[in-house]
Structure I
């Protein structure tokens, strides 16, 4: 697919996205939510902004957030009928569903609500394939990890081993999807997603004393990190990880990482939003649509942080430190 084709094909979609951007929550609205008395007041403010379903201002906590994500994908699917274009954003749901299916199969118990619907593969297909060990029913890219992670969990009873195997396969799939898209913004998102996940794994590994074998199974090769160097640093401790990161594209993350894992995660999300902001002035291509998807995901994440903070009695300052930057 050539750039000229993409530009011409998505002019109308980008025009619609420009209208949708007007409804995104800006910093002023986020400040109002943070200053609200409680979660119920947040819900009322969000309902006034059109969140949730019209006339439904009841228990908006998770229901409202889920509905907003559904509305976002309904719009994207209307504008871009070829759903595979944005697989890079949906693949994580597939692999989350794979982990859920493996654990249900091993535990021989069904857990309601653990499957994510905004995926590229029907969750029921994954559940059935794992339960019946019919791995060939899965996409080729998922067959091997499904079999190996399932067998590993069955033989060891270690859910963490299952998780790291599936998570690494997920990151590889996201990276591949980003590269196949031939779109700079989607490739950038995929690379940052993989790199930030690798850094988080390395830090957790250092803190819990994981060995080289564990780290090699968990870390995913990406373009902006030397996995061998990151592994060696993790074996030495978090200070060594920070020293290594100072030589990479993620040097600015070092201070945040020293503060806390939460501060680092916020930095990662903010970096993606900052890199996407130039798309606000782009009238062509997939970039503005991809940026809108990330903007919506980001604001839903921020609203969830605010609601959770209000429900748990966190101070405004504590909540503000966790809320992500807005796109508009």
Structure II
């Protein structure tokens, strides 16, 4: 049996990844300040650490699970808004924790594969069309800057110490369990019966929407690319979906039509106009995105309504 660790294991993506790995027969070690019981994560978990990332804590986890074959590193900052509200805390969570993990890895007899979860936010507001994996980067927010700093130190350590690392840049991830950002906020307003809902921006902003069920498959696919030259993988479908389209699909799922939606025309600080992936490494592997966007949005709305009814 192979062993994988997930840092940030109790977060939205982390807990879906834990469940996916466990269902695949992988022994999972979870690392998060929140325990697994809070999200019903029990089956398939070899051990769980609720301490911050420290040398001693990682070594203790290894004693309980055995040396990990792969580490999925999701711990750190998780939103543009939070990074704007408290940029230093976001920096510390993302960059300091990564350095601690790398330092532990370099002292292992056989360093595990490391999949670091980065963000398309590193590309900033430079690109109007689809974005290649080797495209220019210019982070547009503290969040994006900290993810890029994380990538930079991983690349330096990978080359210096022969650590097998791959960086996966996520685009707009959504799905059941997501309790922040556009879809969560919009569903809350629709569920409350707010007659006229005002959303930020123009509605024409473009995002590459990726369902969590597909994203966890991307992460497990990416591990095979981990190498000391730290390749970068864009985890995007290559299909642009405007904010207006997403909002209208969500509204219909609540029995409302588009007349209840308006846009302020004012974009939030740190939000680029367009973030859409170009076909890249994933396409070359034959990876298939299985979840249709509109069906996925309807499923999310159904999940929200079910949660609200509890």
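Could you figure out which one of I, II the value 4.5 for distance in nm of label points 7 Å out along Cα→Cβ at positions 25 and 185 was computed from?
II
Computing mean count of other Cβ atoms within 10 Å over residues 121-128 for each of I, II, which one ends up highest?
Between I, II, the highest calculated value is found for II.
Tell me which of I, II gives 29, 15, 11 when you compute semi-axes √(5λ) of the Cα gyration tensor in Å, for residues 177-296 alone.
I
Of structures I, II, which gives 17 when relative contact order in percent (Cα under 8 Å, 6 or more apart) is computed from the coordinates?
Of the options listed, only II reproduces it.
Out of I, II, which one gives -22500 for helix-only ellipticity at 222 nm (-39500 (n - 2.57) for each DSSP H run of 4 or more, over all residues; to 500) as computed from the coordinates?
Source structure: I.
Quick note: the coordinates plus some simple rules give every number you see, no bench work behind them. Note that the coordinates shown come from a computational prediction; the quantities given were computed from them, not determined experimentally. Cβ atoms are built from the backbone, for glycine too; each structure is taken alone.
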